[in-house]
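Input: structures, listed below.
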Structure I
Amino acid sequence: MFEVFCSPTSLSCTGTVSFGQSRIKFYEMNKFKNIIILFILSLYTVSSFIPLSKSDYWWIRAWDFPRLQFFTIGLFFLLLFIWIHKSHLKKQYFLLLFTVVALFLDGYRILPYTPIYPIESKKVEAKSSESVVSVLISNVYQKNQSSKDLLELIKKKSPDMILLLEINEEWIGRLEELKKEYPYIVSRPLENTYGLAFYSRLKIVNSTIHFLVETDVPSVQATIETRNGRHIEIFGVHPKPPVPSAGNSIERDAELILIAKAAVKIKTPVLVLGDLNDVAWSHTSRLFRRISELKDPRVGRGVYPTFPVYLPFWRFPLDYVFHSTQLNLVEIERLEDIGSDHFPLMVTFIYDLAKDKKKNDGRKPEDDKEANKIIDKAL
């Protein structure tokens, strides 16, 4: 700014030019904002390329989870940076280029789980109740002290089958009243948060509790008989997540691949359900779907995030129901909070008697080799 001083005795004036403190602070603030934006864009870009690695280290596989959130953050800060620096973007050309590539990578992963993508499991009307089957999945959260909300939800929705996860002996006792409506039960309660219980009002023809990879992580396999006398094979799973205590994701990956290999060999309709501790767009989940040849009703509809309940923006789709082609989707819905850290998920199907099991054309030649490598490493 200009400052002018005039002397009353000499009748002369002198002028000086100086920068105000406010302008300096404004410049420093803008510089700080630019550094923050550039740092966020750089971090986002790196985080998008990390999951391309097929390494099973937990800290690499953990980056699979927040792709939707990171895509939103990356897009916001890219647009903000372009708006602020639209006159001299060439200085950050390479960062902007890599950020755009990262957005395309994440967009490619997430796109199938948006309404603009073609629907994989088309909805049909349930014309015959004899062919309809419904299943409710709920990770109850073992430390949850109240079963009231869960029992009320089950009574309200009245599913044919229920898969409950993180079940211990205390929870089995709380759910005693379910035996009246669901007389067919397969359970393995545990205190390590990996216990499970499968309840059914439909007849269970046979069932097995498996410990496919780890001796303290069970899964359930059951053959149920529908009202019209048809059989459906059920797999209920809850593998461990990729966390620091686990070191890597190999046990989780191997369990999912083993179930995929078992499911694809079964001629009758198949349902694979549970808390997979993985997101739909991860490499392992996509490999599982190609090998199992099962459909995901989320494709073309939405993410249906189920965990964690208490962080609306930071939720991931961890709970699933995959189905074979003989089962047509009637409804999929994420249900209300029951006091757990997971939302329950309920899916209803109708058995199409005219359909045969179809092969999935998406299977790649190298999938079997990769699957066997994962299993060999885990076992």
Structure II
Amino acid sequence: MRLIGLTWQNPRGVDPLMAAARLWRELHPDVEVVWEALPWIEFEHRLLDAVTGKCKPYDMVMLDHPWVGTLVSHSYLRAWDSLVDQSYLDDLKRRVVPPSYDSYVWHDRLWALPVDAACHAGLIREDLLAIHDLPRDWSVLGEWAKQRFDPPRSYPLVLSINSVLGNCLFLALMNSLGTPAYTDPENPTCDPEAARKILVMLSELLTFVPPGSTTWGPWDIYEYMTTHDDVSYCPQIFGYVNYFNTAGNRKLRLAGCPTLWNKPPTPILGGVGLAVTQTCREVEAASAYAMYVMSESVQRRIFPSNSGQPADRSVWDDVKINDTVNGFYSDMSSLMEHSFIRPRYSGFHDIELRNADTLDRFWSGAASLDETVEALRSPLVPNR
């Protein structure tokens, strides 16, 4: 028996799943689990192709929570209450760091197991920059950066704004400002004045980032900051634990996100869920493997040693595990508590992809501020 899954191409998205698959086959020699890994943007497009039947079927998929509504509306996922009893789900919700579980609940049913948890956080090189020296508010970040800007020796900051990451930062800042965007599926739009204010601030900060960095994914930022000494700070980025091994000299550390004109930060929830599809040929085997990945033993034993970022609360609270990753989980815990769930209605991913292209054109100078604000505020009624 062979089960095929789809995931994104990064050690965090591949290694723990493959390690669990190898162990699972030792326990069940007749079941082979194969994971197909694609770069993030290609992965999202492949997921949409899978939903619409334009590519080969998958038995399991890893997914970002904003996809839930679209996938459910296309009857692509199997609800977990049809695969396990309620006591399992109740225990699972208690086990994982909130709000991971709730992010995969749609119409009162759980559609993916929260095997991986993350949210926005600040990121520093603690050997170059002390936490108490960080700017506390986005509004003073430009002046802070200007004082430290000395290219090519020093680009004091980098922004995680490439593609959908730019939209995530935009959504987080809009939410912090008290003007949450795209929350109404019947009129998915944003406040144009708030959007303009945020875009002006971010465009001014681009003066101080490394050349070409607006095209970097989060993993590129992590790689750069662990191999170069000219960037010391990223104010808001999704956490990736696999870059926090304390063996190296260039030590990364998470920090809180800045306030926005004295309004509290609202980090965006990340993480990835594991779902069983309606096209799955061996539902019992696939759901058993998925529950194995979600089990406390795999979350605690396999994920940390294989670049994984488990959602199990016992890992986040474990002092020894935190010591091996420079306090990653303990630093992110308070941020997770205040993180917010993105819209998940059917078609919201269309808005995310539209905004990603719109913002990329703005960062590159290919679109004006007025054009960008108009594009962002224009309702894109999702295809249902």
Structure III
Amino acid sequence: MLKKGRIDIWLLFSTLGLTMVGVLMVYSVQAAKGMEMIFLKRHIFWVLLGFAGMIMAMKLGLERLKTMAYLFFGLSLVLLTLVFVPGLGVKINGARRWIELGAFRFQPYEMVKLCLIIALARFLYETENKGWTLGRFYKPLGVVLFVQALLVLQPDFGGAMLLGLIVLMVLFAAGAPLRYFLPVVLGVLSLSVVLILKAPYRLERITGFLDPWKDPRGEGFQLIQSLVALGRGGLTGVGIGNSQQKLQFLPEVRTDFIFSIIGEEMGFVGAFVVVSLFVLFLWRGYRIMSSCSGAFCRYLTFGVVTTIVLQAVLNMAVVSGLVPTKGLPLPFISYGGSAMVMNLTAVGIVLAVSRGEEGTVYADKERFLKSIARRRLRREGLI
């Protein structure tokens, strides 16, 4: 059983462990390339900002979070549309996904992802007594379809698919009837085929995944170099800083393919430790969810924990050649400010759930009554 009034230490431990691995690997990648520590300094700054967000989320309280859920989601949608505004939106590698203000660059999608989970948790909480109807099931899907349309325009096809998958998983966990999912699944498959055929680079990614050696210098290059890195690591790795694949061989080593460098430098042992920390995170997160007495915190915790772990699984599956290449960062480890801040803030929400009942920052009735007694004594000048 979880102890009320205390945050879940093991969830925090797993988060800290993964974050420390991330700092170490960003340092290793940058030091090997002989660059100044600008990326490491930025990474540490985003980590610290993320932990500040974690503390703020814990102090905000679940009741306030529930009240402001739709407001936060609306704000995130406004930011998502601003990427299309000239002068604010920045186009990088053919995709318009960032807002840039001076030296500050932010990816609204990461905020949308978290705020959508919070808003969905509130919606399911508010409609729980009505039972499952078509309206209750398809209203959230209508909203996420609008968000997906904005993401596809950027374009961010993978992000749109991930967002839809997250919503479907939360609805499934909330007990939605299976018959409601069939039309959605068929529609998603049909739309996916159309989008893949419409954009040749998506089809090339799939063919590169199925047979990377067919185009070893093109679409298969990343996967081949990733597998070489994992293979070189062996049991214990070549040592921190001694990776060869990060020396202009493997692209995106700070972000999407950082797990490959972990496998090369730390070997199977290091990769196993990282996977174990994510398993610990998943276990403690679901333990917290199962201890919730209220629907809002159950749906919220499930959504946050599942999203983070799902991203980790997909990232590791990509670098291992189990699924087609998709630009997904490894949570808490990959370089990237927006994802780091939002993920750590999301952990703060789960930690807030772990320390008390839904809708209160107090752990239990006894502490609540003591706090009221202390306030009265202070007003009367007795303490």
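No lab work stands behind these numbers, since they all come straight from the coordinates. Quick caveat, the model's predicted, so the values are computed rather than measured.
Annotations
- Each of I, II, III could give volume of the Cα convex hull per residue in Å³, for residues 152-191 alone, but the derived value 73 comes from I.
- Structure responsible for 129, with volume of the Cα convex hull per residue in Å³ calculated and labels I, II, III on offer: II
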